[in-house]
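Undergrad: Take a look at the structures below.
Computed from the coordinates by the stated procedures, all read-outs in this text should not be read as laboratory data. Not measured: the values here are computed from a predicted model. Cβ atoms are built from the backbone, for glycine too; each structure is taken alone.
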Structure I
Amino acid sequence: MSGNTLGTLFRVTNFGESHGPAIGAVVDGCPPGLELEAADIQAQLDRRRPGTSRHVTQRRESDTVEILSGIYEGHTTGTPIALLIRNTDARSKDYANIAHNFRPGHADYTYWNKYGTRDPRGGGRSSARLTAPTVAAGAIAQKWLEQHHGIRIRGYMSQLGPINIPFESWEHVANNPFYAANEAVISKLEQFMDELRRSGDSVGAQLEVVADNVPVGWGQPIYDRLDAAIAHAFMGLNAVKGVSLGSGFDAVSQYGSEHGDPITPNGFLSNHAGGVLGGISSGQAIAASVAIKPTSSIRLSRPSIDIHGDPVQVQTFGRHDPCVGIRATPILEALLALVLIDHAMLHRAQCGDGS
């Protein structure tokens with residue numbers, strides 16, 4: 001199955017299935033000399049792993065990462081870094097009732113029609129479980145970007161279902177299971193999720209991701225634009241249905257006198273462009289918004305068909321996130337880091353900035 005590798009010079013190949021023995025990634029192209037140990041990666045994996053609150057799937061996975069290659073005496077060698085995360089709490093029997101049925105809104109139908117087979121256990125290859133290796137690889141990219149360019153990548157949830165979450169302060173993000181930047185709204189989010197879980201339904205979310213201190217000049221014209229690469233990576237995340245930079249769709253109602261970011265000797269006066277002009281970073285913060293759809297696996301019965309095309313009623317059991325957006329912030333941070341480090345390498349290859 002193709003389509004499992006992201007990046008040009010800093011390349012990440014993702015492998016495994018939700019209920020297989022293990023999942024993982026091979027990172028090829030990481031520069032040598034980066035001080036790296038499992039703890040650097042584990043810290044990010046712990047932010048994403050399941051079972052961290054009552055509002056997410058109760059699958060109990062430690063997501064302990066093993067580094068199999070590419071490290072010698074605590075530093076990267078420039079050779080492929082193989083990362084392994086073992087699955088220890090899979091319950092495949094929960095999916096017996098949908099082995100021959102297609103869940104509405106899920107990849108079951110498309111996988112079956114494309115490949116003539118599918119792994120129904122936890123969604124197999126189409127499961128959000130496969131985002132763990134992405135976070136592991138992204139942790140390496142984040143450390144290199146911070147050390148070499150002082151880049152800081154952070155994200156937060158700005159909307160959960162119908163509830164808007166106004167940004168208040170970054171200091172609140174790490175102190176709640178929603179990655180919300182507003183302490184005052186947490187109790188409302190908790191109550192909403194408790195009611196949603198009891199109903200058996202699911203809901204979507206909007207998240208924001210920001211990268212500060214990105215140098216000016218990263219990205220290519222036309223087909224390899226930095227903003228296009230960011231959108232490509234984000235759309236590769238399970239359940240993502242929309243990506244925008246800067247003002248995004250609000251730009252439709254803006255005038256040119258408002259949207260065009262004025263430049264002064266002291267810098268830009270606004271950032272409606274989201275940090276990218278003509279596909280190349282402007283030196284401003286990269287700011288992206290992501291829309292995540294409601295989880296497809298829900299307990300409510302819905303009409304569908306089976307592999308023979310006959311009508312069925314589908315009800316999904318097992319352990320699922322009623323809102324996959326709750327755990328998506330670390331994943332989007334990792335994806336943005338992977339795009340930025342790849343474009344850092346591409347910029348260095350063409351323009352030789354020496355970093």
Structure II
Amino acid sequence: MSGVFDARRALSIARKETWHIRRDPVTLGVSLGLPVLLVLFFGFAIDFDVKRVALLVADGDNCRVSRELVEIVSGSGYFKVRRAESALAAADALGAEKGKAALIIEPGFGRDLRAGKPVSAQVLLDGADNSNAGIVSSYLAGAEGAVRARLAGAPPPPAVLRTRFLFNPELDSHWFVVPGIFVIVVGLISSLLTALTVAKEWENGSMELLLATPVRPLEIILGKLAPYMVLSFGAIMLVYALARLVFDVPFLGSHLIFALATLLFLAATMAQGLVISVVTRQQQLAFQTAMNTGMMPIQLLSGFIFPIASMPAAFQWITMILPARWYMILTRSLFLRAPDISMVAGPLAALTALTAVFMTVAWRKFKTDLEP
């Protein structure tokens with residue numbers, strides 16, 4: 001058996017794997033159709049914008065001023081007002097999960113305001129969902145200035161602080177969510193497909209025939225990865241088109257850097273799946289391992305939902321070995337801003353290093369005999 005790498009033998013393995021894929025419509029459907037369906041589904045389903053918050057209003061004064069206060073709050077568009085007979089009824093309804101917040105106006109509110117006395121209205125928030133409670137609180141804080149100016153006739157402040165939101169002026173959560181979703185979906189599917197490829201050869205007994213040929217382990221590895229790389233890159237392009245055409249997500253970065261980052265990410269995740277495949281040698285075990293090592297870590301530790309900077313230091317170190325973390329940074333930066341080379345050099349280097357590590361491990365673990 002020749003010890004020199006031969007590209008022709010690797011190409012033969014790639015052609016063989018391509019024929020397997022073409023004869024397996026399930027693989028084609030999973031590779032191309034499933035990412036599109038999942039991105040569409042989760043792209044519309046996941047929305048970090050809190051809208052039409054159920055606000056319980058107990059207006060104990062029921063005067064013109066109190067009604068105007070309620071009108072100002074409900075006119076913001078963030079709240080769906082429901083009336084409560086009393087403060088106690090509003091609190092009970094909040095406890096029964098019939099609302100997320102309650103506005104309580106005590107009797108004498110309008111009279112005290114006309115007399116120049118300090119007045120206040122009480123707001124109760126459902127703190128069981130702390131993320132929503134914080135958002136609702138910010139909504140109410142934003143309406144507080146308008147309430148004061150309109151009801152109390154307060155003069156305008158000498159200086160006005162104006163806020164501009166860069167890179168996502170509309171604060172559209174789809175612009176943030178959709179690039180992250182296709183990182184997770186394509187990353188998981190690419191590692192899952194390659195995790196099954198070598199394990200299937202061992203289970204079917206065709207690996208014995210393959211090992212009897214002059215083909216080297218590295219040639220088998222590269223030959224098997226190449227068709228899935230092309231297939232997964234096609235899925236990325238389909239999802240990219242969805243992000244631009246369906247969700248109107250802008251793309252402000254370099255397409256060349258995006259293509260390079262995508263190839264590195266796919267190579268890293270596929271090499272990770274190949275390591276699983278080589279170690280397990282059983283399709284069912286390979287599938288379970290790929291799901292357990294891919295689904296939860298990618299969702300929770302890639303920065304898709306939870307900011308990595310807010311995690312404990314130990315978990316921040318763990319995220320550094322996840323290709324999805326670096327590709328998530330690159331994707332969101334390339335979509336929503338125009339990063340220069342200094343901003344993308346670090347993540348690109350990390351993806352390159354992870355790809356080299358996973359490929360080396362897969363190559364070393366690949367057995368040329370039938371002993372487990």
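Undergrad: Computing distance in nm of label points 7 Å out along Cα→Cβ at positions 182 and 206 gives 1.1 for which of I, II? Please list the in-between numbers first.
TA: Numbers: I: 1.1; II: 3.1.
Working through the options, I get structure I.
Undergrad: While we're here: One of I, II was used to compute helix-only ellipticity at 222 nm (-39500 (n - 2.57) for each DSSP H run of 4 or more, over all residues; to 500), and the answer was -8000. Which one was it?
TA: Details: I: -8000; II: -21500.
It was calculated from structure I.
Undergrad: Right, here's the next one. From I, II, which structure was distance in nm of label points 7 Å out along Cα→Cβ at positions 70 and 222 = 7.4 calculated on?
TA: Values: I: 3.2; II: 7.4.
The correct label is II.
Undergrad: Work out volume of the Cα convex hull per residue in Å³ for each of structures I, II, then name the structure with the largest result. Before the final figure, lay out the partial values.
TA: Details: I: 150; II: 179.
Greatest value across I, II: structure II.
Undergrad: From I, II, which structure was mean count of other Cβ atoms within 10 Å over residues 14-21 = 19.0 calculated on? If you can, show how the numbers build up before the last one.
TA: Details: I: 19.0; II: 16.0.
Traced to structure I.
Undergrad: Could you figure out which one of I, II the value 24, 13, 5 for semi-axes √(5λ) of the Cα gyration tensor in Å, for residues 238-277 alone was computed from?
TA: It must be structure I, since only it matches.
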